[in-house]
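Some structures are shown below for you to check.
What follows is calculated from the coordinates using simple rules that are stated; it is not laboratory data. For clarity, every value in this text was computed on a predicted model and none was experimentally measured. Cβ atoms are built from the backbone, for glycine too; each structure is taken alone.
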Structure P
């Protein structure tokens, strides 16, 4: 099958545009009259929405951000690159990264977005369903125990390559990609890491209500 350059470019652009859908910004403004980027941590993501607007607002933001990541990777089917070819995996990886970049720097919201964790979670379903489910479960357990979303994200991302291998994946290209994903998470959470070391990181209560400390 001959690769159509225009189809490939359109899918790549489409992945970025999907990632650029600023659900946190749009939901905050439409239903609460609030731009979450002007409050809390300043990030347009699930965690900041939860802190600023509450869990009812955070849930649809997470779902939309995860779905746009999954949809971006699914665009690989329209790239004209044969699914059985070695290049198909690279197309999926590129689509995943572009969706995350779109979330971090959304063209529809002045290029000021979030960290891309929810988008990355959704996108990773296009690579290893079992691996990402285990990583997400780890995230929930760690956050429930530590109350730090950043610690949960970093732990889940770091363990993703091991979980994927546990679920039967052995392709070195995927393992390398998962390692890059983990490094990307550490990069996007560098300010959180600094606050953790200083003891000033904000806590998030996924279950129940905040208790006095």
Structure Q
């Protein structure tokens, strides 16, 4: 489902700052070779995430869900030279593909991949983060959010992807991922200690910050 007219989206992308040509190579590869290519972040969302990272002066980023490495590299390109992004995925094949692209970039050294199930990886992660991007298995989104909030810096932002789930949040669908996202949207909305904004960008991005 497209929440924004495709011509309008393309116009916005055309007027925005883009990720690098290497990110475009990742996109081209993914669309041509990977079955789940719709999971790719893409230029519009990457530009938006990059803007947020720059706006808060983030130096440390955590990502749940690496896929082919597009989002990790696009975020790394907006971090300072000493910045770091830790990205988690449990697919060794796809992680090797992502690493092959990162190795071609001067920003690739900022990316530290963890090959692990998302929940199991939590015990390996140390320190605070200025920005967290959650785009992994939907049924564990709430666990990832809880962990992220406990490790968020004072200026930090959590961005949760796919929170409109192609419009299925408006249906009575009982599928597990759909139910998990709907319940999490309600949970975030109920939290008075959070400032939150759900945006209809691509498949829905929920932005969350701690108020105190």
If you rank structures P, Q by distance in nm of label points 7 Å out along Cα→Cβ at positions 83 and 155, the highest one is P
Compute FRET efficiency 1/(1 + (r/R0)^6) of positions 3 and 43 (r between Cβ atoms, R0 = 30 Å, to 0.05) for each of P, Q and report the one that scores greatest. Q
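Work out which structure the value 25.0 belongs to, where mean count of other Cβ atoms within 10 Å over residues 19-26 was derived from one of P, Q.
Numbers: P: 25.0; Q: 18.2.
The read-out was computed on structure P.
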Figure out for me which of the structures P, Q the number 16.2, 47 belongs to, where Rg and Dmax of the Cα atoms in Å was derived from the coordinates. Q
For FRET efficiency 1/(1 + (r/R0)^6) of positions 59 and 195 (r between Cβ atoms, R0 = 25 Å, to 0.05), the calculated result is 0.70, so let me know which of P, Q that is. Q
Test item: P(r) over Cα pairs in 5 Å bins from 0, in percent, for residues 99-178 alone calculated as 3, 12, 18, 19, 18, 15, 9, 4, 1, 0, pick one of P, Q: Q
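Given that helix-only ellipticity at 222 nm (-39500 (n - 2.57) for each DSSP H run of 4 or more, over all residues; to 500), derived from a single structure, equals -11500, which label among P, Q identifies that structure? Before the final figure, lay out the partial values.
On the way: P: -21500; Q: -11500.
Corresponding structure: Q.
Check the numbers for mean count of other Cβ atoms within 10 Å over residues 91-98 across P, Q and tell me which is largest.
P
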